[in-house]
Structure I
Amino acid sequence: MKVILQQDVKNLGKKGAVVEVAEGYARNFLFPRKLAVEATQGQMKELDMKKAAEERKLKQIEDEARQLADKLKELIVKIPTKAGDGGRLFGSITNKDIADMLAKQHKITIDKKKLELKDNIKSLGVYPVNAKLHPNVQTTFKVQVTEE
């Protein structure tokens with residue numbers, strides 16, 4: 001009997017998969033626990049529509065990430081901070097500081113975990129910062145650390 005899984009089932013498949021199982025297993029275990037439904041034509045059409053909607057949603061998210069990446073390429077985030085002799089900072093600039101200044105200056109909100117620095121910034125200057133906005137989209141923008 002063919003069934004469509006409504007949830008992930010260990011050793012059987014992931015949610016949305018169409019699998020062949022024994023009729024007794026389906027009727028006595030999967031159906032009562034609402035883990036699966038019978039794979040009728042109507043259910044298959046509904047599954048196809050859900051998959052198409054999911055693909056459109058993922059495509060839209062990726063397109064939005066690409067637009068944000070294009071916008072970020074052109075930006076320079078300026079971070080004023082206290083510095084000592086020779087341009088050494090008191091403390092350091094972290095991903096959180098960069099994300100906060102990006103939101104404050106350019107009204108762009110990015111999670112600090114998506115920003116990659118090789119090491120915390122400890123002196124004045126211009127530094128490249130890599131932003132992973134989506135698994136398929138990443139970009140680099142500049143951070144300029146200046147003295148207050």
Structure II
Amino acid sequence: MTDVGINARDYLASGYNCAQSVLKAVLEEKGIFFDQAMSLSSGFGGGIAGEGRTCGAISGAIMAIGVLNGLQSKDVVQSKERTYKISSILIERLKEKFETTQCYELIGVDMKDPEAKKAARERGVFNNQCSEFVATAARIVLDLFS
């Protein structure tokens with residue numbers, strides 16, 4: 001088994017956003033591939049559409065949880081409730097580690113300000129801090145499904 005966290009970091013470094021990086025790493029680790037996954041998750045980076053809100057790593061992780069959980073039950077209501085429960089555990093674990101789940105609070109960058117994003121990129125914020133978030137989120141998802 002590979003380290004899903006390292007894979008998520010590598011995807012982030014190669015240009016995928018945080019949501020895409022987590023979703024891709026987790027699904028590949030589980031042997032699940034579908035062409036639309038990267039398109040589906042493309043709008044969730046930068047705290048959902050670059051708004052600095054819920055961290056994209058969480059969004060990608062919850063998408064992965066939905067896919068993995070959906071494979072276990074064909075009952076829509078039961079599957080949805082279980083996905084909520086597992087996703088809540090993910091969020092609590094991330095809050096325990098990072099204190100917040102909001103992108104702008106995690107990285108201290110106004111994602112809507114192009115100059116602030118440029119300065120953050122130059123300081124390595126996305127490569128350093130965000131890589132830790134994607135690695136952690138991906139690892140937690142796999143832990144929840146092991």
Structure III
Amino acid sequence: MNTQKKLENINVHVKLKLAMLWTSFMFLYIYVDYFALYMPGKIDNIIKGKIFVFDITQEFIFIALALAVIPILMIYFSIALPARVNRLTNISVAIILIPYMLFNLAGEAWVHMYFAAAIEVALLCLIIRYAWRWPEIEISNP
């Protein structure tokens with residue numbers, strides 16, 4: 001008797017796919033900022049109170065954190081929100097974040113930043129695609 005084995009393919013729910021995509025996005029988001037600290041003069045500018053053309057103030061740091069909190073919370077929201085709201089929220093937030101990620105390339109951008117921005121935009125496009133194609137079920141009316 002000749003038996004064959006086949007790898008098991010588990011269907012992952014769209015909510016988990018979205019949460020994993022947001023998690024991957026956040027790792028890139030954080031690492032780009034971290035690796036930017038290795039750019040010559042970056043630390044000196046931070047010590048002088050400047051990031052790009054912006055003064056480092058409490059308001060600047062608050063806004064930067066508020067912008068980072070959005071995709072951070074999307075990891076949770078992708079699991080917790082009901083399907084209809086979840087779908088709309090994922091599509092909306094991903095669409096809004098695409099130009100923001102590209103804006104981060106303004107000024108001096110190194111190759112790693114372009115590379116990460118391309119992957120970040122690709123992840124956001126995947127989020128939009130998965131949310132847009134959210135599986136539907138048929139409901140029979142009695």
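Each reported figure results from applying straightforward, stated rules to the coordinates on display, with no laboratory input. Since the model is a prediction, treat every value here as computed from it, not as a measurement. Cβ atoms are built from the backbone, for glycine too; each structure is taken alone.
Matching task: 1.00 is the computed value of FRET efficiency 1/(1 + (r/R0)^6) of positions 35 and 107 (r between Cβ atoms, R0 = 30 Å, to 0.05). Pick the structure from I, II, III.
Numbers: I: 0.10; II: 0.50; III: 1.00.
So the calculation was done on III.
Thinking only about relative contact order in percent (Cα under 8 Å, 6 or more apart), which of I, II, III has the largest value? Going through I, II, III one by one, relative contact order in percent (Cα under 8 Å, 6 or more apart) peaks for structure III.
Looking just at Rg/Rh (Cα atoms, Kirkwood Rh), for residues 11-90 alone, which of the labels I, II, III belongs to the structure with the highest value?
Details: I: 1.44; II: 0.98; III: 1.13.
Comparing I, II, III by Rg/Rh (Cα atoms, Kirkwood Rh), for residues 11-90 alone, the maximum is at I.
Given a value of 14.6, 47 for Rg and Dmax of the Cα atoms in Å, calculated from one of I, II, III, which structure does it belong to? Source structure: II. Given that helix-only ellipticity at 222 nm (-39500 (n - 2.57) for each DSSP H run of 4 or more, over all residues; to 500), derived from a single structure, equals -10500, which label among I, II, III identifies that structure? Here the read-out was taken from I. Given a computed value of 15.8 for mean count of other Cβ atoms within 10 Å over residues 3-10, which structure among I, II, III does it belong to? Answer for the origin of the read-out: I.
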